Each structure stands twice: as structure tokens, then as C-alpha cells.
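Below, each structure is written out as C-alpha cells.
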Structure P
Amino acid sequence: MPLGLLALAIGGFGIGLTEFVIAGLLPDVAADYGVDEAAAGWLISGYALSVALGAIGLTAAVTRFNRKHVLTALMVLFIAGNLVSANAPTYEVMLLGRILAALTHGAFFGIGSVVAASLVAPEKKAGAIAMMFAGLTTANVLGVPFGTLLGQQLGWRATFWAISVIGVLALVGMATLVPSQPVSATDAGLRGELGAFRSGQVWLSLLVTVLGFGGMFGAFTYIAYTLTEVSGFASSTVPWLLVLFGVGLFVGNWVGGRAADRSVPGTLTVVLATLTVVMGGFALTASSPVLAVVGLVLMGGFGFATVPGLQMRIMTYAGSAPTLASGANIAAFNVGNAAGAWLGGLTITAGLGYASTIWDGAALSLGALVVLLVAERLALRSSAISEPRLEPAASASL
């Protein structure tokens, strides 16, 4: 394994921790600044919106620069954002720090996916992307519980100081272990990167990402309510159940990466089909504590098993201009998160119960599967049409 992948994974760990740990610290942050829950919630939703903005806008602005230098610059901005958060005297400054850190999120994973794939042989590209995203999943499994505990024991600012230190470690690792990737004559540039979006397959890939990932995270948004109000767990057990969910994410990401190296279309088809069945089964059995835990872990596993394949698919169809398309796919993940959460809120408001959010997820996953199957059929038809055919006269002359 190239050590540069480890440096990228550490960066992913720090970024994932910044995104998710705030949820456990939100009451303390709100009390410290004297703001209500709605205002405090912008520290989460504002972050998500900034991720989508940075994934496209910031990536587009840096397409002609050395990718290694871009990644290190992004990590410097990430460290700065968390230092602002750790020292923020007011709520408004805290929100600014969150936005600065979030702007790096989408661009880091978008550009980092391209860099990770370049560090290994062609048949190992999806596994390399999975390795980078392993940092994000590890942040869910270990980082969030320990980050929350640190914040509760030493004050929430201590958590952001710790994240800044992780950022420094990632910065040093990328500066020393990731090889230089200067712009070459074959790089597409911004115009070429934008040209990748003329491909219908790129847009279909984005739609699969929005639907497939939105299905899983839409259900996850309200999972604490489902576990306590439907499955009957005490609220004190929810953090530990989320650790199990994080284990599912970690394993699913690893297995999905290895499988996608063998076949991206086959892996995505099987995983999305299985995810649809798993979420339907979870919705039906959510009232059983034991089966709810099984459903929770499987939902995380199969949900995140899509990530390496989804990144590989869009990078493949973007051809020689994968950077901006890769960043757009990171934005699509976050659009899916928001759309899934919005749809879940609608069904809860309609009085259909908390388990209805899992049915929403199953429906979105099924939609992703249908779009994928249509996209693969169109790809096969296009490939068949583009294959050169010998005319009878020409073949006779051979």
C-alpha cells in the first residue's frame, strides 16, 4: 500500500470528524453562545451546504494546479477553519470557522479520489479510493464517540483543537508521502473538465449517487428516533448503536472497494439491489430490538459499499477530465443527504411514523437501481454502435 494513501486517509479522518462530531457537542455549543436549537443547527446544515459549494466551485478553481499542492493547501484551510472554531468568541465566528472547514471537504475528497487512484495499478483504483474514504468511516466508528467524550470532559473547544492537530498530521503526511502531480499537456483544464458534463453517463452517475446515498442517509437522519420510539431502546444506548452502524460503514466501504475493482457495474447493481431489500426488511422489523440492530448494521454496510463504485463510475465516464466530475459526485452525496432527510421529514409530518423514513430510503435505493440499470443498458448500446464493423468487400480483401 502506498504510504500516500495513509496520509489521505488521515486527512479524511479529520474532515469526517469535523463534519459529524458537532452533533454530539451541539447542546454545549448552543448553551455557550446562548442560541436556540434552530440557530445551532446551522452549524450542521451550513456545513453541508458549504461542502456542496466547495466540491464544485473550489474544485473548478484549482483544476490547473498541481494536485498535491492543492491537497496540501486545502488541508491548511481546513486547519485554519478548525482553529477559528476552537477560538471563536461568538456564534457568528464559529459559523465562519465551520464554513471554512467545510469548503475543503468536497474538494478534498473529489481531488483526493483522483490522486488516490493514480497511486496504484489500474486494477486497484477502487480499492485505493476506498482506502481514502476509510478515514471518513473510521471517524464515525472511533472519532465521533471519543471526540464527543473529549468535548464533554474538557469543553467542546478541546475537540476542535484536537481536530486541528489531526489536520497538521495529515498535512505533514501529504507533503512528504504523496508524490507531486504537476499539470501536464494531457490535463484537460477547466474547459475540458466542464466538457466532461456533456456525457449523459456522467449525469446518470450523479443521479444514481443522489438517489442511492440519499436513501441510506435519509433514513439515518432520523435513526435515533426510530431506535428509541419504534425499537424501544433507551436513549443512552443510541451512541453505542451508532458505533455499530459505523462498523458497518467501515466494512462496507472496504468490501465495496475490493468488489468494484473487479466490476463497477456488477458491484453497484448487487449492492443497490441488496440495500433496497435490507432497508425494506429493516422497516418491517424495526419494532424488534435484535432485528433493528441487524438492519442498522447492514444498512450502513451496503449503503457505504456503494461509495468506491460510485466514484469510479463517474471518473471512468469523465475520461481524461475526472477532477471536477469527481468533485461534483461528492456534492451529489450531500445533495442526496439533504433530499433524503427532507423526504423523511415529510413522511413523519404526514403521520406515517419514524419507520416510514426507512421505507423512503428503500424507495430511493430502488430508484437508484433502476437508473443504474438504464444507464448500463445505454452504455452497452452505445458501445455496440461505436464498435468498428468490416464491410463485406473489405473483409474479402483481407
Structure Q
Amino acid sequence: MHQSPVDSSALLEITVRPDVVFVSGQGSWLTDSQGKVYLDFIQGWAVNSLGHAPAVLARAIAEQAQRLITPSPAYYSDKLLEFAGRLVAATPVDKVFFTNSGAEAVEGAVKLARKWGQVHKNGAYEIITFRNAFHGRTLTCMAASGKAGWDALFEPKTPGFPKAVYNDLESVARLVTDRTVAVMLEPVQGEGGVIPADDDFLRELRRFTQERGLLLILDEVQSGMGRTGKLFGHQHAGIVPDILTMGKGIGGGFPLAAMGCRAEVSCFAPGEQGGTYNGNALACAAGLAVLETLLAPGFLDAVEAAGTYLRERLDPVAQGLGYGRVRGRGLLLALALGCDRAAAVVEGCRERGLLVNNTRPDAIRLTPALTVSQTEIDQCVAILGEALAAAAG
């Protein structure tokens, strides 16, 4: 069926979108305005952890919207207290601050680390981050990121983020000065191409920061909330951070994120941090419904099994066509192509009814719903195989 041109003239142009308008979704599937159905292995960039329109989330939002949306952040709500308590019980943090986006959670982490540096380290403020990292799109988060080309955008940005080499402890050590207060990294660099940190590197980095009296901040906005087969990516290495950011899948599609910390790091004074919508009752009800689902017996084991199955099915198909292998953890995966054909593969998949994306010209990222079935994985591999073959010529 011919796709009608989309009138997007009222929108500020910030990205190139295909002429597709989605009107509904269920589980792993999206339907556009022309009635075409797509198998969605993007899921809002790993946001829809339970797929599209999950009943448990829709019910929680609908019921809460009829009770209380927000009393303002100047007051407690029952859902705020319930969700905070449940999240702290399930994570290595002692305190939690809710935000509306991952970037806002990272901003909060930066602020908290710098306040801690003022109180405990003679005003130290620098936070060592990593090349190819992605921490969000505010000016501070862009400065903290190591995304190619961003160093020249929107200058001047927030200073104080020297860049180390991922999985290289010596490169971190060389950047430490008396101005250093923390090290911040993603356990899996999502936008950087789905590059996992080595478990040994994470353990060595944790020891190093403790020995030097530095905070360790883990940005788990993309790798957290069950995406890697554990609740958080750092749990594969058996470490505990000082500050932890959470986002994307935490709300199952509802705008929600969080920044948590150990009790010893909590040092904000009243009025130093806040936000109008932060921790509203509606968002907390959504987050609670998602968290309870993720923590149900066997759920995370199923995520790990699905990731293994996807990798085992896709690897031989891709390699048989001369491409590379799948990397990542759980259902945060990327297919390394070994060539710059990713854009053509993404377009070929979309034409065939499969949604995937590329964060780099040489890699296809796969972030399906954590509830994806083996049948849907088989369908993905079949379509992706066709698109890979077409792109190979």
C-alpha cells in the first residue's frame, strides 16, 4: 500500500524520520496509519521494557490517573514512598531521587558528586568519563559524553569532564588529579555501539576509585532495568557503585528516570535539587508496575535466555553473509557488520516490516521488548537476514 506523505511542518526539525506514522502497538508489534504491521526491535530505544501497551502498565496508569496525578514535589504521595522503598530494596542504593529523563538523572549525579567534592574533597569537581560514551543531551551531559563531533556543538559547555579510554584503567589513572571527584561510565556503551565493559575492568575500576577516595558513578539508563539479563549491568561484575542512574525501561514507556546513591554520598541540602514533575504519583505508579514485573520469579532468566537465543540464531546468518558477530548482553545487542552498510540494512528491514536501528555506520542495534518470544526472534532473524543479503549485493 502506498504511504501517504507526512505533513510534519508544525514540528521543529531535529532528525530525519521516514514517512511512517504509528497509531497503535501491542507487545512486539506496531501498526502504522496505513495498516502495515511492523515487528519492533527498537522499542523506543530500549524504553518499552514490557513491549507496547502492556496490560499491567496500562492498568496501573489508568487506575492512578483517576486517584492522583501529582500533589507537587513539596509533598509526599503514597506511590512516591512505595516506589522509592521498593526500588531501594531491589538495588544497591540507599537513597533515590526521581526524574523525568535519563539526562536529568545524570545531571543529578553530576551535581551530587560535585557537592560531595565540595564537602569532602576540598572542592574537587572533575568527573572522568570515557570516549564514545553517551550520557544525554543537556549541555552538561553532552560535555560528559564522548560522542564524536559533540565537542564542537553549542559551546561553551560545562567544563570538568576529562576523557579516558574504555576498558583501560591506566588511561583513567593518568587523568586523576587533586581536582578529580569521580569516575562515570556506562557498563555497556549503548550509543557507542553496544560495547560492554569487561567485568575485570569494572572490578579493577571499583578498587581503584575506592583506593583513591573517588566516587564511582554508573550510568545504567540504557543497560539497567533487566535489559542485560540482570536488573543492572554492573551486577555481572559483582560491584557496587556510589551513584547509579536509571531510566528508559524503568517506566516501560512512561517518562521516568532516577538517580540513586549510597547513604554516605547523600549530601544535598534542601533546595539544591528538585523538579516540578519529579516523583509524581502517576510516574511512580507506572514504575512500580514495571519493577514488580521485572522482579517476578523467572523474568530475568527469560531475558537472558532470549538474548542467548537471538545471538545463536543471528550469528551464523550474519557470518554466512560475510558480516561480523553479535555483541552485548541480554537483550542489549548489536550486530557488528564490519562495513558501513548499517543505514541500508535498517532501511531494508523497515521495508520488510522490521524495525531496528544503527547507532554507528557499521553496527545494527537490537533492543526488543524484554517479553519477546522465540517465534518473534525467528521472524526478526529471517527478515534481518534478507536485508543483510540485499545490502551485501
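What follows is calculated from the coordinates using simple rules that are stated; it is not laboratory data. Just so it is clear, the model here is predicted, and its values are computed rather than measured. Cβ atoms are built from the backbone, for glycine too; each structure is taken alone.
Tell me which structure, out of P, Q, gives 0.95 once FRET efficiency 1/(1 + (r/R0)^6) of positions 22 and 142 (r between Cβ atoms, R0 = 30 Å, to 0.05) is calculated.
So the calculation was done on P.
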FRET efficiency 1/(1 + (r/R0)^6) of positions 14 and 262 (r between Cβ atoms, R0 = 41 Å, to 0.05) derived as 0.65 - corresponding label from P, Q:
Q
Hey, helix-only ellipticity at 222 nm (-39500 (n - 2.57) for each DSSP H run of 4 or more, over all residues; to 500) derived from one of P, Q reads -27000; which structure?
P
